[in-house]
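Structures incoming, each one as structure tokens.
Every number here is computed from the coordinates shown, using simple stated rules; none is lab data. Predicted model, so just to flag it, every value in this text is computed and none were measured. Cβ atoms are built from the backbone, for glycine too; each structure is taken alone.
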Structure P
Amino acid sequence: MDPNAGKRDLVNKLDKERLIAKLEQETFKRITLSFYKYVIIDKPYDLRDELFAKWTDLNCLGRIYISQEGINAQMNVPEQYWDEFEAHLHSLKYFKDVPFKIAVTDKTEGKSFLKLKVKVRGQIVADGLRPEDYDVTNVGAHLSAKDWNYAIEKENPVVVDMRNHYESEIGHFEGAILPEAETFKEELPMVLEKLKGKENRKILLYCTGGIRCEKTSAYLKHHGFSDVNQLHGGIIDYARQIKEEALENKFHGINFVFDERLSEEISQEVISECHQCGEKSARHTNCANKACNLLFIQCEKCEEANNGCCTPQCIDVINLPEEEQEQIRRKAKETKRFHRHSKVNLRDAFKK
């Protein structure tokens, strides 16, 4: 039995409505950031409890995963506590040199998360790989935004988007391979198959913040690819670098992020369409029917017309008494249909 098991229920148990109300009353700004590091952590549960306690004291919010292989964090920090947060994290032996990726655009003014979750998991990114499938110490070269742009312009690379289809749909680098994957675990063998015969080509990998590319680059090198490169800091840091250095932006569209914002603007382009009417939109939302909860693109006009739902069937459900909705949600949970992001065509859903 795990001696730390009793400490794992250190969680914020306020409901969503109360958490939103609490955030709306704040008069200070929050800094949204992400960071990760592959490092051997001896006692992940002890570290989890220490970080949860410290970050609760600093009123931090976010979603953080810890495992024996490292940490993966997306969070926000009250501006007035930033120096203390940074000093404490860098004082820990595991994270002395961990770099931060600060959000480039944040219309929520830092209110990107509603509560603090720090969880211990088997892996910081679920990939389905066995230890013998890769060596995380043997990763690809990290390219700055300037070097990335040069490689795209001059070196005829193969560019690969290591994100899921619902992320790349609203924004990606021109000419990139965009796997129709729903999870990173699905994507790895898919990418390996798409790159067959290109083992000696220059490979450029990118993702949101860099963590998925770290594993992918090690995986590809293990499978004989000789020139593997990854965008340093991912799309988030690419946006910062091109702004600070006045570089050309080669990313088209919007960057999907896994917090309350759901997206951050990298360019002025909208390259995706509303799944219901076909008008230009990059507005991701979850179906208002919680038993469905489908993540899809819905413009404001369609949201109003369809009550925030993806299909007429879901509109029928949200108009049922709450007790009947709860029964439907329980059934959906039993069949594991919650939080699916499958690519769907909803344009014909309302046609008779």
Structure Q
Amino acid sequence: MSNQKPISGTGGDHYIPYAQRTGAEAIVYFTKDLSAEGLRRIFSRVNKSLTGKIGVKLHTGEPHGPNILPRPWVEALIKNDLPDASIVETNTYYEGGRYTTEQHRKTLEVNGWTFCPVDILDENGTVALPVKGGKWFTEMHMGKNLVNYDSLFVLTHFKGHTQGGFGGSNKNIGIGCADGRIGKAMIHTTPGSDDMWDIATEEFMERMTESAKAVIDHFGEHICFVNVLRNMSVSCDCEGVDAAPVVTPNIGILASTDILAIDQASVDLVYALKENDHKDLVERMESRHGLRQLTYMKELHMGNDRYHLVDIDHDDQEISLQDAVKDVVPFQPAK
């Protein structure tokens, strides 16, 4: 990690309260039902635009990762609601259990992602998608097979991240669709640098977000998002068994067709927790200037940071952030 200074005025370490935001409002659906059925119910609220060949982008994790999405939940959703879909992933930039396609296939088996096809998008090379309105890129290299899909369902385990502060839908596609050799290097590393992780804070958030915008623009209306706020370590699932222990309470599941709204609502729900419950994850977000993801998505017109939070557990009534988290209990590790 470098000591790179944040770009002046972009405030990635500063949380913007809802009352200080402006613009239109999106819809974000919410359920406290952390189960396969809860996931299926909330997915049904946002899936109407998914047509044709559908990819399911999720983080399948390093070997034996303890916090990745429960495979039975995803299996129930795909088999019942998306029977012809494929999970889509890319190889990693760092050496590990998913660095090569061969290693990646073995890790998929270890982690139980064997109930449907898994397409490693960069197995056969890359494709350059345009980045419109960016300041760092005019194009981003993605896994070549991404363009074989008509629609994308972005299924995200929301959690912290060592470099990004937090990993939501933006990170899931911004890093997760970029290929493992060219695209991810464009985001993480200054050309010619011998430090593969030298880009940090605001610049890293902006590069990652521009990559995500390329995916958003490619799929247009044929994309939707679900964030699962469960087992939220300050570490990403890319750290596998080395992830920091979970201390943040489980909250629920969110869904939207607006990428900024769903990531903003996920962050807002964490901030709405009691101080002692959210301090570790908030510190991770702010210390890495991760909140720049949100403000830059808004600058790039990728969505709205204002939204109506709709509780599908109670007849689609609008719910406040405080009511959404009022009954959470301190995290208890599974026995």
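Looking across P, Q, the calculation of distance in nm of label points 7 Å out along Cα→Cβ at positions 228 and 268 that yields 3.9 traces back to P. Which of P, Q yields 27 for relative contact order in percent (Cα under 8 Å, 6 or more apart), as computed? This figure was derived from Q. Among candidates P, Q, the computation of distance in nm of label points 7 Å out along Cα→Cβ at positions 284 and 308 that gave 1.8 used structure P.
Of structures P, Q, which gives 1.3 when distance in nm of label points 7 Å out along Cα→Cβ at positions 132 and 300 is computed from the coordinates? Before the final figure, lay out each step's value.
Values: P: 5.7; Q: 1.3.
It must be structure Q, since only it matches.
Looking at percent of Cα pairs over 35 Å apart, point out which structure of P, Q has the largest value. Each step should come with its number before you reach the end.
Working: P: 27; Q: 12.
Going through P, Q one by one, percent of Cα pairs over 35 Å apart peaks for structure P.
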